[in-house]
1. As an exercise: helix-only ellipticity at 222 nm (-39500 (n - 2.57) for each DSSP H run of 4 or more, over all residues; to 500), calculated from one structure in 1, 2, equals -15500. Which structure is it?
2. On distance in nm of label points 7 Å out along Cα→Cβ at positions 78 and 182, which of the structures labelled 1, 2 is highest?
3. Where is FRET efficiency 1/(1 + (r/R0)^6) of positions 30 and 118 (r between Cβ atoms, R0 = 30 Å, to 0.05) largest, in which of 1, 2?
Structure 1
C-alpha cells in the first residue's frame, strides 16, 4: 500500500526497515538525483523549473518533470539528445525523452489529453531555489506545488494518493489558498483535503480513485472558468479517435495508482 501511495521509501526510512526493497528504492532515488543533476546542468540559461519533485515526504518519482518556456523547448530537447536522451513522445504541450529507465518530461503547460489545466507561464513566475537531496535546483514555490499537486491528482490522474494529501496538507498556507483562488482550482484543493481527511478517519482508503463522472464534471467545470483549459478543449475533441486517448481513459478507470 505504501508503494501505491508513493510513500514507500519514506515509510522504509522512518521505520528503519532494511533489505532488498529498501536497497532497490534507494538505488532508484540515486539514479533520479543523478538525472536531475544532469538535466539541471544541461538546461542552464533556459527558463525552466523542476516540479512535482521536492516534497515533504521522501519518495522515488517515476520520472523527472520539467516546466519550460515554449521558446526554450527546442533548445532543451537538442541539449538533452546530445547527452544521450532519446525522444519518445512529442505532443502539443509535452516532450518526453528517456535514457535508461527514467523519463524526462518537458512541459510547456500541465495538461491531460492535450487539455491544459494550468498555465505554464504563470507557474514559471513562481520559481525559487530548492534543495533536492543535496542539489540546488530551480523549482516552484511551495504554494505553487500545492496547486500543482492538487490539480495533477484531480484533473489529470483522477486519483489521490497519500503523497498528494501529505504534500497539500503540509504546505497548505494562506498564500497557497490565495494562489488556488487566483488560478481557479479551489475545487481540486478541497477534494484532495476532504478525501485525505476521510482517509485519516477510516472512511475511505488511499489511493482514492475519483469516479469518471465526477472527474469529467470537474474538468468540464475547469473549462468553464479557466480560459487556457477552454481554449484547448476543441483540439482535444478532435483527437477523440486517437487510440492513445482511449487507452488513457481506460487506464484511469482501472489502475490502482499512477
Structure 2
C-alpha cells in the first residue's frame, strides 16, 4: 500500500486491522476484506475493480485514520467513494440450480444446503466450524445460529436434515464456483425466497427464515413468528423433496 496509503502491509498490520474490524463485522467478512487488500497491494486488482475492493480499501484507510492517526488514511477514506449497490432482479432458473446441484463435490453439497436454508455462504461455513444446537422437527431441522453482525442476521438455519461437517473455506468455495462458471452463491437466497412466495409464505416468515426480520418486531412476537416460520418451512421442505426429484428426472431424459 506504499503507493496509496504510504504503509507496508505486514503481519502486524493484519493482526491489528482484523482485531479492529471484528468489532463491527464477522471474522469471515474481515478476512475477506484483508484478502482484497492484499490483492490491491500486490497489484492484482485495482481499488475500484469491485464493490468489495472499494469497501476493503476504505476500511483499511478508516482504521489507519482512527486508530493510527494517519493523515494519509484520513484523506484516502474521504477521497474514495463507496459504490452503491442497486436492486438486482436476477433469479436463477430451476435449470441453473440443478446444474449447480450436479457440480463436483463439495460444491454440489454446498448448493444443496444453501437452497435448503436460504443462508448466506458465510453463515453456512460457520455451521461447519462450530458445534451448534440442532432441533429436529416434523420433516426438517433447525440449527441455532443466533448470529448478529450489523444489519445481517441469522437466527436459525433451516435444513431438510442435519447438515454434514465439511472442511471448506469461503474463499476456496468462491474460487471453485468461479472456475466452473456456476450461479453465484448469493442468488440461492433469491431462488428460495421465490419458491416460498409461490407456496404462500408471507414476507415476515421469509424474512425470519433468511435472517432479515427486524429485531424490534421479534422481541414482541418471537414465539408467534417462529411457529409461523416453521409452518412455512414445512411446506417448503415437502415441496423441495418432491419438486427437485421431478426436475432431475425431466432434465435427465
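Bear in mind that the values in this text are calculations on the coordinates, not laboratory data. Bear in mind the structure is a predicted one, so any value in this text is a computation, not a measurement. Cβ atoms are built from the backbone, for glycine too; each structure is taken alone.
1. Working: 1: -15500; 2: -19000.
It traces back to 1.
2. Largest value of distance in nm of label points 7 Å out along Cα→Cβ at positions 78 and 182: 2.
3. On the way: 1: 0.50; 2: 0.80.
Going through 1, 2 one by one, FRET efficiency 1/(1 + (r/R0)^6) of positions 30 and 118 (r between Cβ atoms, R0 = 30 Å, to 0.05) peaks for structure 2.
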